[in-house]
Structure 1
Amino acid sequence: MTSEFAVIDRLRRLLPGPPAGETWIGDDAAVVMAPRGGLLLTADAVVEGVHVDLDLLSLDDVGWKAMSVSVSDVAAMGCRPLYALITVCGPPSTDIDRLYVGVAEAVEAYQCPVVGGDLVGSSQLTVSVAVAGETAHRTPVLRAGALPGDRVFVTGRLGGSAAGLRLLRAGAIGLDHPLALAHRRPLARLREGRAARAAGATAMVDVSDGLGADLGHLLDASGVGVALDFVPVAGRATLDEALGGGEDYELVFTATNPGHVAATFAEAGLRQPLGIGYCTADPKERTLAGEPLLEAGWQHHFR
């Protein structure tokens with residue numbers, strides 16, 4: 001067995017080091033430069049048996065997913081991540097180096113360095129990631145703010161992660177299949193979030209628990225209803241998976257000027273978001289193609 005401090009020293013060499021004037025991994029706390037704009041703080045966790053099946057995912061997938069989950073919350077506010085703190089709880093046999101290969105890949109992809117955290121022995125693997133982000137002198141996009149008549153957009157097709165998990169369990173696809181990658185290596189839509197904010201998004205949320213649940217959070221916070229025309233479903237996924245499967249990490253946002261949205265995404269070189277319906281003045285209205293919209297989505301339950 002290797003001691004906690006020896007592992008931390010290895011991880012410090014694996015990850016990028018701090019710039020002059022900052023202190024990252026290895027001290028009692030990280031020392032970083034505060035952003036000039038507002039500061040965002042978010043945290044999430046990936047838990048073995050709840051969010052990840054270790055018979056299907058490798059530990060580097062877990063590291064990537066844990067980073068992406070928290071970075072996606074920053075994307076959903078149209079902002080940029082700055083730093084991450086990671087706490088890993090796991091059995092002594094856990095290959096921490098392999099897990100941090102995925103973390104390091106996410107650090108590079110999202111330009112969000114890991115500046116500290118903790119290692120804890122436990123019977124079950126849990127990876128908790130806290131991320132600090134910056135608003136860059138502009139108001140972040142909240143869940144509250146959608147107005148009646150606003151167009152509802154989503155940045156991509158939904159249900160791919162849930163379909164990937166189902167097909168992986170059935171042995172129907174390989175690990176490199178696009179649906180498998182949608183589950184193993186979800187992408188936080190940082191560029192899309194900033195484009196949506198620049199285009200005047202009035203409200204936004206990421207699809208972590210399923211469109212039915214996450215759009216519902218946005219509607220509740222904004223005090224509006226919705227009339228959806230359709231739900232964009234990923235290939236080989238079902239409508240139920242698109243509405244309630246979760247872990248797609250696409251962004252759902254509302255905007256008053258669809259033309260400005262189209263122009264802003266085109267200027268940024270991004271694929272066009274899909275307009276899927278409109279907000280309505282009746283907060284109780286939740287419809288899909290004229291029928292009641294199912295309140296599908298993942299929820300944790302506590303006493």
Structure 2
Amino acid sequence: MKNVLVTGGCGFIGSEVVKQLLEKNYKVRVVDDLSKPESAIKKGYEFLQLDLTNKKAADKAFKGVDICINLAAKIGGIGYFHKYPATILSENNKIYSATFEAAVKNKIKRIVCISSSMVFESTKSFPSKESDIKKIPPPVSAYGFSKLSGEWYCQAFWDEYKLAYSICRPFNAYGINEFPGEEVGYAHAIPDLIKKILKNQYPVEILGDGQQTRSFTHVRDLADGIITVMESKKAENEDFNIASTREMKIIDLAKLLWKLCNKKEKFKAKYVSGFIHDIKRRIPDATKMKKLLDWEAKIKLEDGLMEVINWLKKEI
């Protein structure tokens with residue numbers, strides 16, 4: 001039974017990863033700074049409240065663990081990315097430096113680095129393959145660049161210290177326990193749109209022209225994919241897109257949510273100015289996960305969306 005450290009383990013994806021690890025009888029240590037209002041400590045694991053930009057704190061976090069799933073990061077919706085680019089870049093790199101150095105110092109077996117689909121912001125190749133990363137220009141947003149930086153930490157610390165790694169790139173996570181933001185764009189598209197519809201906004205405001213496309217992946221699938229990577233020797237020193245491959249326009253997502261919320265009026269949208277770095281298309285190639293690890297996303301979008309709608313009806 002491995003001792004697993006999950007940094008950022010009280011966050012949206014992290015809490016689901018921890019839940020599934022406990023169900024598999026792993027011994028889990030969660031480290032989180034509890035900076036998100038929705039962060040909650042659960043039972044069943046060791047918890048440390050630490051600031052992982054601090055090297056002494058990171059060293060304490062990594063003592064006595066075999067493997068780390070490194071989720072800790074400054075993260076939010078597209079509005080958050082645009083408001084705090086310097087904070088995101090600076091803090092995320094401090095976290096990488098402290099955690100990777102602590103991993104080497106404490107001789108852990110592998111670090112599983114949770115990157116992001118936003119490393120593909122500048123691609124013109126669709127669907128995006130893992131191998132495209134070395135061919136495309138760097139991301140245009142500070143958040144995307146910070147996540148690409150994390151991937152470079154993986155390679156650099158392998159080259160110098162032989163710290164084994166695996167890189168996971170989630171694509172557009174959604175699911176229960178992710179709250180809508182108080183400001184537009186502070187959370188992700190699905191909770192934001194559901195909140196607007198449940199609060200009877202009419203017409204429904206859409207950021208940009210609604211033609212942006214994404215592949216929405218349920219958080220339970222993402223957590224299962226991350227753990228599959230962690231458990232596999234084949235995944236060592238490899239990178240993976242973890243995603244549903246169903247591509248959907250934001251306007252079509254809004255129409256689907258409208259229907260699932262049982263709205264009687266005819267759907268109507270109002271288009272409002274979006275953000276500079278609102279990438280038009282993001283679609284993954286998930287072949288590598290299927291071929292190498294026999295994994296693919298299982299949860300149908302409509303089923304996952306109904307879960308979120310029913311949950312938010314109680315929360316809002």
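Before moving on, here are some points about what is shown:
- Here distance in nm of label points 7 Å out along Cα→Cβ at positions 95 and 207 was derived from just one of the structures 1, 2, and that gives 1.9; the source is 2.
- If distance in nm of label points 7 Å out along Cα→Cβ at positions 23 and 287 is computed and equals 3.1, the structure in 1, 2: 2
- Identity of the structure behind 13.8 (criterion: mean count of other Cβ atoms within 10 Å over residues 119-126, calculated), options 1, 2: 1
- Relative contact order in percent (Cα under 8 Å, 6 or more apart) - highest-scoring structure of 1, 2: 1
- When Cα Rg over 2.2 N^0.38 Å, for residues 87-166 alone is calculated for each of the structures 1, 2, the largest result comes from 1.
- Computed 15.4 for mean count of other Cβ atoms within 10 Å over residues 47-54 - originating structure among 1, 2: 1
- Structure from which 1.5 was derived, distance in nm of label points 7 Å out along Cα→Cβ at positions 39 and 191, options 1, 2: 2
- Entry that produces -12000 once helix-only ellipticity at 222 nm (-39500 (n - 2.57) for each DSSP H run of 4 or more, over all residues; to 500) is calculated, selected from 1, 2: 2
Any read-out appearing in this document is the output of simple, stated calculations on the displayed coordinates, not a laboratory observation. Everything numeric here is computed off the predicted structure, so don't read it as measured data. Cβ atoms are built from the backbone, for glycine too; each structure is taken alone.
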